[in-house]
Each structure stands twice: as structure tokens, then as C-alpha cells.
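What follows is a set of structures for review.
Read-outs throughout are calculated quantities, based only on the coordinates presented, and are distinct from any laboratory measurement. Since we're looking at a predicted model, the values are computed, not measured. Cβ atoms are built from the backbone, for glycine too; each structure is taken alone.
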Structure I
Amino acid sequence: MNRLLTLLVAVVALAGPAAAQLPEAEDAFARGDYRVARQLYDSVLALDSLNPRALYRLAVLDSWEGKLDRSLARFVTLRRVEPTDLDIMVAHARVLSWAGRTRGSEALYDSVLATAPDRVDALAGRARAVAWDGDLERAERLWREALERHPDEAEILVGLAQTLYWEGEPALAEGYAARARQLAPTDKTARDLFDQVRSERRPVVSLSVDGANDIEHNSFVLLTGAFSASPRPDLRGTLQATWRQNDNAVTTDQSTGLDGWLVKSFRSNASLRGGLGVRLLKPTSGPTHSDLTAQLGGTVRPGKHAVVTAGYSHYPFDETTTLVDSGFVWDELDVDAELSPRSNLDISAIANAAWLSEGNRRLLGAAAAMVGVAKGLHVGAYVRVMGYRFPNRGFGYFSPDRFTLGEARAAYVWRRHSWWLRANGGLGAQQVGGGSPTQGEWHGDVTLAHSWRALDELALVGTYTNSAAARTASASTPTYRYWSVGLRYRRGW
């Protein structure tokens, strides 16, 4: 009896300070001072490790900071303390879906709806989890059922619009997004989705200028202008004009191009692409001549978290002065696959075969994997293997019998208001030609951009590398360097 009384006294003595600190923590949370709130909630848990409110708030703060595993661990503890609290169950289900555990999230939402079948956040959360799991048709059905129960709920309208957009129905998506914006004019999600959907259908003008040089004095300047518009919701057309000037220490050549293509969209993000064009080449020696360009391809989703793009293209090889003089033409087949089996993990692979008009052939394969390790930071690896049937034939283009590249990579994205910065870096090794020694390899890419409205953007891009993957000329300088800079402008109307 004395032991029980002592234990009760100890619990009361500890609970007193914890209860005193909890209102201060709640006040800091309410005014948005999350750093102070976290410190105070941690102090509460130090005195009362099972305090439900402190556990709940810390689980939410962890999820907002991207610490999803820690957040879910707190929710597991919290659910033991408060097993039937519907608010906690909904919050737990939401974080499960953020972590890519959509099946568990859906099951937990079902448990909530069994008790409260009209609860809006549970109806929306379940439909969203199903959509993120890739079952867009079922997600659309769930959104529509929820909309029948709550026809004026902005969150449900936004979710249905997002799912329709992913299914390749931008016209329908725009209507629901517009209604959501009317009902909730200050809701940022509704506003951003409405702007995004409308931007996909608006005419867009884009301009860019790029310049590059390397240690072998192969340089170019490239000007590109394009106009895109949608004659109907499932069809997008683009007209693009280019002007390119290549220089080396001796000669200067130019090429001018005009290309047009159409993209037909289908439900579930499938699409077909086809286009034709012409390229006018002005070599230093010899007459000006033209070549046709062509492209044909498509994109499909073979799985819930996979996208495969395949295409064929025909175009002149005009990346150096020697190539413009030679008049070589590429025929190229390309397959690109992207897979995201879970949150913060992206895997990609490329297979490419190209045939040159002078009789050579190139085979290329590449693969990469990137995983998120912190907010804005991804790390991973990249490997590329390329080889020509007839190596080093002296026709003025980089053509080793085998070129192998492997590197560790890191990418960081920083965003603040309408500005964003992306920096990529890689460090590894390369081998140029079978039997050649292995060399160190590195590269760095930076993009600094300012965005406004949904599509409008101005971006400055730069690259610096010693990778032979950037070569087009045939020289084999052991201390190769390549650098480029570009300016991009895009405006929607």
C-alpha cells in the first residue's frame, strides 16, 4: 500500500510541471514558433513520456520536417495511449501516405470511416492514398462518391481535379479546380492547381540562348525559340526554330532548323508524339544543303510507379564544324524508364542505339538511382557505358570502342518564395577506350531560376566538367574540360 501511495505521489509530482509547460507549448505552436514549441513539448515528454498532446504535436512537427520514420514511431506510441481518437488516426494515416505506405494509410482511413462515414478529411485522405498508389480509376470513383456527400468541399474538389489531371483529362480537371478556387479563394493548394491545369492548356512562348566551349576549342552558340498551344484538351502542338553556330580554331559553320510536333494525350498519362522538320546546314566549304528531321514516340505507365518512354528520331549530326562539313545524319532509337517504388527513391535507365549515315553505329546504356537523405538533398550513383562499332575513324566525332563512366552523385534543391536553386555534382572515374587507363571524373551543374504565375520562368544554367561524355570532337586530350552557360525564358499567355 505504501509503495502504491509513493508511486501515485511521484506521478502527481511529475505531472504538475508537465501540465504547466503544456499550455506554453500549445501557445508557441499556435503562433507558429515551432522551434520553441518543440523544445517545450520535449520537456513535457521528459517529465511525462506518454503525454498524448505532446506526442501528437511532435509527431506532426516531425512529419512537417520530413522526418517521417520518427513521426510514425511517435504515432505508434500515441495510438497505444489513445487507440480510438479519430483525429490521431487521421493524422497517422496521412503520414503513412506521405511515407509511401499507401495500403496501410487506406486501411486506417477505412477504420475511421467505419465510425464516422461522413468525415471529410478521412474521405479525402483515403481517395488521395489510392491515387498515390496508382489506382487512378478507383481514386476518381472515391472522389466522386465523397463529392456526392460534400458537394461544396474544396479539398474534395481539388483532389478530384488533381486525379483527373493525372488521368489526362485537363478540361474536366480545370472545371473542378475552378469551383474549388471559388469556394476557397485563399486556399493555396486550390489556387496552385487551378493555375497549373490552366497553364498546361495555355499557349506558351519560350526562348533560350546557350553557349559552350571546351579545352579543344570546339565552341557553339545556340538560339532556340518555341511556341506551344493546345487546339483541343488532349492535343498539344509545338513549333520550334533554332540557329546554331559552331566554331573551332580554324572554321565556322552554321545550321538553322524549323521543327513541329504534336502530342496526343490519353487517360492515365499515356501519350503519342510525332513530328517533322527541316535543318539547313551552311558548311565552311561546299554548298548549303538541307536535311529532313523526324520524330516519333510515346509514353506509357506499365505499373503504378513506373513510366516508360520510347522514341525514334532522324536528324543531321551538326554539333561541330567538321560534322556540318561532313553532312552526317543520325537515326536513333531510345528507351527511357523511370521507377519510383517508394517515397524519396528514384531509379532511371536508358537504352539507346544510333546509326550514322557514314556506316558507324553506337550503342549506349545508362542507369541512375537517387535517394532523399534530407530536406532538399538527394544522393545516389550513375553509370554509363557507350561504344562504337568502328572506333576512332577520324571523321571528327568522339567515337571510342568503349567509354565507361561511373560516379557518385548529389543533388540539392533550395526554394524560397518565387526563387529556386538546383545544384548537382558528381565524382567518379571514366575509361576512354578499351585498355586505356582509368581517369578521375567530375562534373557540376547549377540552375538559378525565378518563377512567377504557373509557367513563367527565367533561369540561368551552367555546367563545368572533365567528363568525356560531353565530347563531340575526336581529339583525346587527357586533361579534357568542358563548360557551358545558358539562359532560359518561358512565358504563358
Structure II
Amino acid sequence: MRKNIITLICIVILSFIPNSCDNDLTEELKGSLSEATLTSETDAFALVDGCYSTLLGDGFEYYARDLSWLLDGSTDVMMGNAPETGRVQMKWNENEALGVWRSAFRLVGRANTAIDLIEKMDDAKFEDIAIKKRLIAEALFLRCLAYNDLTGLFGDVPLLLEPVKDAGLLPARDPVATVYAQIEADLATAIVDLPKTYDVEIGRATKGAAYNMLAKILLRQKKYSEAKTALDNIIALGVYDLYTEGSFGELWLESRRKDNEFIFIVMSQADDYNVASNHHIKWFSPWSYDLGWAWVGVPKEIFYAMHANDARKEVIIDDLSGAYYQYVRDYGSAISFYGFAILGKYSGNNRDVTAPGSPWGTYGRSKLNVVKYRYADVLLLKADVENELGGGPNAAAYAAINEVRARAGIPDLQAGLTQVQFRDSVLIERAIELVGEGHRRDDLIRHELYEEMMNAHLIATGQTNPTNVTQEYRLYPIPRTELDLNPNMTPNPVNALAIY
């Protein structure tokens, strides 16, 4: 019997338990767990940690590389100058979209299994019933994360809420509004039982992370008042602040990955080249700069929009003095040499733990974060929401954006701006502050600016294909593999982001 891609990836649970000093989800294969073999709290942790392990795919897929590239690579904050990337990435190898689709549904399947099995466990198996509730809440958060990613890229998707027992299941797509309602309900449940912080563990779901995802989902639906409440709840936790103990560039060092600016991160284990390592760092810079994997960087328009003294120039780099190869260093300017600025957030030069002093070191392995949510994003969303709710910026809006600007060492935003002027200023600030972190698509689509901004960017960069970005480009195509195997799966519009 033919099995579609979703059901194939929802069957096997690979389980991992943390045993290192900072509980970095060190990989330890436990085998498949079932209701019969799940006998201890340790087994329950293994189920949930198996869900977290899915986020790195096989070392290339999902958060290891593909998701961030699919998000920012199809906007005006990332570009390349090689044939395999295109000037702006509006054409895609199917493996990239398929990799995220497959990995996200694998995460859904593992999360559903974890929720189902842990709920059935005897409470007496746990040292404290709060631990059982927390593990279920973490699995709910991770299922929501998968659906957050799937709906953002593909729109309507099948909503699966139980372990798949029928290997021949061929689900149809559910309306995105239905999926959003489920995410909102699940996050509301998870928030109750998730902790504010962990004693030593990092990279696990918290109340702040759940509130952050909730705010993002609400903003997609333009539920500004409810999103404001979620953002205010993050701030009220008193857990997070901006990193100011060192320079902005130091925030991105491996040794800073526990900083409380990070609300939710996906960590590499720096363990195996094709399984546990974080390849994200290799995809956003050129080989000749720091042994990166693609001729990809930040458009010069973003670099030129920055204040002369902006501290974020430590990670949006025109200076090539730090390049690995001498002939590149001698050239001086990245914009002149590559046609774009270097994105240094995920540079191999930041590996001060796994490979200090050399881009080669443990090549392709690192303990750098893949950042999903951080506090600077929260503050800038706060400014955005206050402006939308009030018909213009209020004191809270200015305070939020100026806190981010102050950390960057640039002057406060001009007072007295109109709603449109302030909105544009927030979008520019977010483009600079958050480049490479996967927020730009949602920002432009939320404000109904995606088509306008992308067409302007394509013209400015000399891109001729496509010649006109329309609303259909807000979605990626449903992977051809899924359409071929599942007759109940309908495609996205023909003008969706092209697959070559």
C-alpha cells in the first residue's frame, strides 16, 4: 500500500536523554518506546527529548539550515550572486521545501506520540506530578512550533492531533484558521505548566517561548490587542533583557548561548557532521570568507540604511579584514567583492568553544544557536503593536524601539512620526536587527507589503525572474512528493514560489 510522506514520518520515535552538564540534549539512542515499555520518568523525558532532536533534521534540514533560508531567503534581507542561489531566492530546489515539510510533520508525529503516552502514564511514576504536566506542555509547544512553521510556509495543512495508527492515512488540508485556533488553545494550555526558567538546561520550552509564539500567531491574524497582551506577558516575566555586557557581536559567540536575551533557541550538539551538528552557520556566508557554503549575504541596501556608528555592523559586515583567505582580505570591501555584506551572526569565526582560532577546527560542527525567539524581537514587536493599536506611536512604542536602538549605540527615533512613518521605521529596524533570523516574511505579509517590497527589491538588484511578485508568492508549493502520494492533498496556486 502506498504510504504518504506524513504517515511515513510519524511512526518511529527516536529518543534522546540529556546527560551533559548543561543538558544539551546529548544524543543517546533508547530505541522505540511504547505504552508497554514506558515505565519511568526517564522514559518520559526521552520521548520529549526525541521531539527536540527532530528540529535539526539530519544536520541539513529544518532548523539546521532549510527553514531560515526558506524564510529570509525569499525576502529583501538576504541575497546571493551565484547561479545556484539566484540574486533573490524566488526559485527553490524541491528538497529544501520538502525537507521542512517532512521534518515538521515528523515533529508533529513525535509530539503526538509523546503527549499520548505520557498522559497514559501512572502519576506515581513521576517524582512530582508537575514534571508530568511540564513534559506534556513541552510536547504541546513543539507541536505548535511545527504547525507555526508549516502554516507560515504552506498555508492550509493537515491538522494531526493524535498518533497515526493507520499507515495508509491520506489526510486532506485543514483551513489555516482551524490550525491557528488549535495552536492558540494548545499554547494557552502549555503556558500554565511550562516553567519561567530552568536551573541549568537551555533550549527547552518556557512560558516566555510559548507567549512569544502565541504573539506571532496572533499577529498573523492581525489580532493586535491579544498580541499586545502576550508580548506584555513576556516582559512582565522579568526573565529577559538585551545583552549589554559586551559588544553586539559577542552576543553571537558560542559561549553566549545561555544569555537571557535568547527566549527559544535550537542548539547543535557539535557531535556528528550529518546528524547532530548545526549546519545553519555554513549557509549564510561564502566559502572564501569563513568556509561558508553559499554565496549569500545581506543586501547592500540594508547596510547603507544603517547609522554610521551602528554596533550591529559587527555582524553585518562590509570589512573583509577577517576573511579566511588572504586575497579576499586584501580586497577590503565585501559589498565591492561579493555584491552584498557578510552576515556574521552564524559565522564560523564565532566558534569560540568548539573551534577557537580557526575556521577549520571541527569543520561543519559548532555549538552556535539557531535563534527562534529573542528579546530584541519582542521589543520591536511591542513597538509595532502599540503603533497599530493607537493609530500612531505612543510613549510605549517609542520606548520599546529606542531600547533596541540604544543597545546598537544609535540615536533615539525621531519624535512626532505618523503611524505610517513609525511603521516603516520599525520595519527598517527589524530588518537590520533580525536579519537571518527568519522574521521578515511574516513582517511584510502582516503589513500587506510583501509584493510591493519584493518587486522593488527585484528591480533594484536587477532580478528579472520573476518579473512580478503577486500575492500567490506568499506561499510555497506543496512538495511534489506529497501530491504524488496523496490524492487528497491539493496544491497551492500555480504562481506560488517556483520549484525548479
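So here's what we get for this one:
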| read-out | value |
| --- | --- |
| Structure responsible for 152, with volume of the Cα convex hull per residue in Å³, for residues 248-407 alone calculated and labels I, II on offer | I |
| Structure responsible for 14.5, with Kirkwood radius over Cα pairs in Å, for residues 56-127 alone calculated and labels I, II on offer | II |
| Among I, II, which structure scores highest (criterion: mean count of other Cβ atoms within 10 Å over residues 384-391) | II |
| Read-out percent of Cα pairs over 19 Å apart, for residues 168-223 alone, computed value 52, structure in I, II | I |
| Which of I, II leads on relative contact order in percent (Cα under 8 Å, 6 or more apart), largest value | II |
| Among I, II, structure where helix-only ellipticity at 222 nm (-39500 (n - 2.57) for each DSSP H run of 4 or more, over all residues; to 500) as derived comes to -13000 | II |
| Structure responsible for 47, 27, 14, with semi-axes √(5λ) of the Cα gyration tensor in Å, for residues 40-255 alone calculated and labels I, II on offer | I |
| For semi-axes √(5λ) of the Cα gyration tensor in Å computed as 34, 25, 25, the structure of I, II it came from | II |
